[in-house]
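Several structures are given next for inspection.
What follows draws every value from the coordinates through simple rules; no lab data is involved. The structure presented is a predicted model; accordingly, all values stated were derived computationally and were not measured. Cβ atoms are built from the backbone, for glycine too; each structure is taken alone.
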Structure P
Amino acid sequence: MNLSLSILEFAVIGAGLAILLADLWTPVPQKRNLGYAAAAAVGLIFLASMLMQAAAPAYAFEKMYVLDGLALFFKRFFLFAAVIVLVMSVEFADRIEAGIAEYYALIMFALAGMMFAASANDFILVFVSLELITVTFYVLTSFQRGRLHSLEAGVKYLILGALASAFLVYGIALVFGVANTTNFGELMGSARVASARPVFLLGLLLVLVGLGFKIAAFPFQIWAPDVYQGSPAPTTAFLAVGSKAAGFILLLRVLFSAVPEITVNWTKLLMVIAGMTILYGNLCAIPQRNLKRLLGYSSIAHAGYMLLGVAAMNSAGSSAILYYLGAYLFTVLAAFTVICVVMRGVEGDDISAVAGLHQRSPLLAASLSLAMVSLAGIPPLAGFFGKFLLLKAVVEKGATQPGCYWLIAVAILGVVISLYYYLGVVRAIYWSKGSAELSDIKVSWPIQVSLYACIAAMFYLGLFPDRLVNIAMEAVKALKL
């Protein structure tokens, strides 16, 4: 079975179990520091992943699992995100009444599910990895059992997540019933014959519904704002970055590795979904006053932007998605790290809580402001170049699909609309008066390191994008584009 290919995933699971065991002998006042141990363990696994190469695809578990350049890209992405989220969780630990070690371990188990999703080459592994991710997030979203909003977020995510899983598994059953296989390599060979049967296409559409829920694409996005608002800040950060990226890697695998010939006929459908997702996310974000809810609608809009790369159906579009996710990683983690620190003693997450933040902590103010500017797509930060690459890929597609020009117009309109609410947060930070009673905010050194790393990455990827672009172009060679 070649178990050595999945050594990274089993290392993460082993580290998570070790954290649970260490909790048994750790004094209560020291339990929060287990988060630093977890972050260090994941960091070491990340460094180990940098030593791995994937010159040619290698398979395990009867070809259900594939290790190639695309899988390695996303594994490293998830590992780095988890390190920042675990450091953020230590900062959040005093707001969790009990079970902080379990909280750290669940983050690591969700991480393992994401890493398995990056290597999924079979619908069976797609379902198993998604369920590992989703079930852990059911618990993580409602971990603050004393807060009504947290419990409400968990229940909503549970009900809608279970519904999405039902669509997914039913779709897989229909695909298997017609094609007699769930392996992507075998499906690619038989899809042309199977596509003549409507049941097969219905199955693929139901799979698309299940994956659309994971990335919060229209019309499967209704869960995102409520879950983002009610979840603990580290959970929301990991949900916004890790879970969304897992959804996109699976979407790319299914559309371009399993059924690329059928995907070509779905161009207009994907364009409509992308355009509606962009408009819905940006328009609904305008009246929001809750910062986490605003970022929830923003996350929907960014899913729409990344769907531009899917609709482009070329290697430029897929590599643009990978670059965009890299930029999105540092931007969103910086924003939620600031929210985690600033909202410590504040009830709710209203934008007014960051009023006058530049007087209380220049570092936090600069980090959140730069994150908003990058999300808005203003140069020279990474968000600008990410949107540029996606639009460029759609323009290339426009030569054969004139409808793409309408999609470009919608995307540009979405960017213009987003300037209002993103810059509204910046205005609150620097030009709104905060309460005189609020004292300076002390920022721990691990949080400082995280923020400085995110700021440096936002500028580096915006000013010197070539390296990540080249890595992304190499990674998408694994797809049948």
Structure Q
Amino acid sequence: MRHETGRRFIKRLRVKLPDAPGWLGQFATRLGDLGVRFGEIHTVHIGKRDRIRDLDVLLPSAAALEQALEAIRAMAGVELLGITDVVRERHLGGKVEMTPRVKVETVDDLGIVYTPGVASICLEIHQNPELALTYTGIQNTVAIVTNGTAVLGLGDIGPVAGMPVMEGKALLFHLLAGISGIPILLDVRDPEEIIAAVKAIAPTFGAIKLEDIKAPECFEIEARLDALLDIPVMHDDQHGTATVVLAALLSIARQKELDLAHAEVGIVGLGAAGAGIHQLLSAYGVQTIHGADINPLMSERFASKGGQPTDLAGVMARSSIVIATTGVPGLIKPAQVRPGQVILALSNPNPEIEPDEALAAGASFAADGKGVNNAMAFPGLFKGALAARARTINNEMKIAAAQTIARNALEGDLTPNILDRAVHAEIACAVEAAAWASGVARSRGDESHSHYQKENPA
């Protein structure tokens, strides 16, 4: 398969081990020597002499899985009872569904929420369209729009194959910010068609989240829609990633007492994520940013925005902070890492260099896309923007989010616990305040613009 080398395998193994000291440790050590990483471990049954456990294991390849299974079968006293593909199991039927916010238990209830009662609400909205933000879920609903041309590190796999990612984004919206995220799959490539489609569906949503659309088309699509629509439009691969990268760098700067504004930063990969990172770091005040990309058009665009183009070797030689967003596993070799460098290799599912390899080569900090995840940013960014009824998501709002993330990072970590809802709520508050301070928020009584389309769009 084309993407086999970029896959990770998560399996649940059910094993029976003697219920005696040392057996679980020996089992874990034997698999650890084969490169297996462990997740959750649950005891399923305790017998007189044996204990049955379910162990979640992470493996780098199908070959590694077979090697681990052979090792288990060869262990005296250990019995392999079953193997479960927990990823497939968890995705059966999809990860999200629409659920009601009101109860309908009687015919009278139905008459209130549907016909005939709903007619009066429709007429009120017809007379005053702004009431749609009060009497419908529009203001708390975000479209997650993709055409599947740049999904994770998997590339152009199409919108339907990218649907599990979109459902994951919707799940995180709900869990972390109480927002309804609706995946929208567009089987088109022409930017004009994407722009037209999003414009047509915009009345359904309080904001638009563009996702996994390849560069350079993503730049034009976002810019045009942001100018056209009077609701926030944000390409998460650019700006969600950039916000969390800035947060991580602020955490590192605090821990290492670095002057981030005067550090030499290098970006490897100047597509959507790299471009967004460059834009936000420049807005924050970072003065020197080197960049490398195999596409000359991306390098030219980077230079036009004030960056200093070079190649991979140049980035590694000149930069004290290196950020990689190429989607190419193993691109950065340990020999290229300089002592004391900060390495953020962010491509998923496999990074440009494993953090352990970078640290062993002398890096002072190293993290991958699991440690610097844009899911730390986008729920609060959109929640704050929706609360402010912002017309856009600007750099001030992204910087406010990054500063809040960094402020809540645990000692020794770059970002907080990604599942801490209180942190996401604090991010949303900071973003809302920044929207008001920067003049893009809109009061409840402001009817000077249509909620959906700007006057005299470019």
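Kindly point out which one of P, Q the value 30, 16, 13 was derived from, the read-out being semi-axes √(5λ) of the Cα gyration tensor in Å, for residues 168-319 alone. The structure behind it is P. Once distance in nm of label points 7 Å out along Cα→Cβ at positions 40 and 160 is computed for every structure in P, Q, the highest value turns out to be that of P. When semi-axes √(5λ) of the Cα gyration tensor in Å, for residues 272-351 alone is computed across structures P, Q, the figure 19, 15, 13 traces back to Q. Quick check: 5.4 is what I get for distance in nm of label points 7 Å out along Cα→Cβ at positions 16 and 232, calculated from one of P, Q. Which structure matches? Computing distance in nm of label points 7 Å out along Cα→Cβ at positions 16 and 232 on every structure in P, Q gives 5.4 only for Q.
Each of structures P, Q was scored by mean count of other Cβ atoms within 10 Å over residues 88-95; the highest score is held by P. Starting from the value -12000: which structure in P, Q was helix-only ellipticity at 222 nm (-39500 (n - 2.57) for each DSSP H run of 4 or more, over all residues; to 500) calculated from? Among P, Q, the structure yielding -12000 for helix-only ellipticity at 222 nm (-39500 (n - 2.57) for each DSSP H run of 4 or more, over all residues; to 500) is Q. Taking FRET efficiency 1/(1 + (r/R0)^6) of positions 328 and 344 (r between Cβ atoms, R0 = 30 Å, to 0.05) as the criterion, the top structure among P, Q is Q, with the largest value.
Computing log10 I(q)/I(0) by the Debye sum over Cα atoms at q = 0.10, 0.11 Å⁻¹ across structures P, Q gives -0.81, -0.95 for structure Q. Tell me which of P, Q gives 0.90 when you compute FRET efficiency 1/(1 + (r/R0)^6) of positions 120 and 304 (r between Cβ atoms, R0 = 35 Å, to 0.05). This figure was derived from P.
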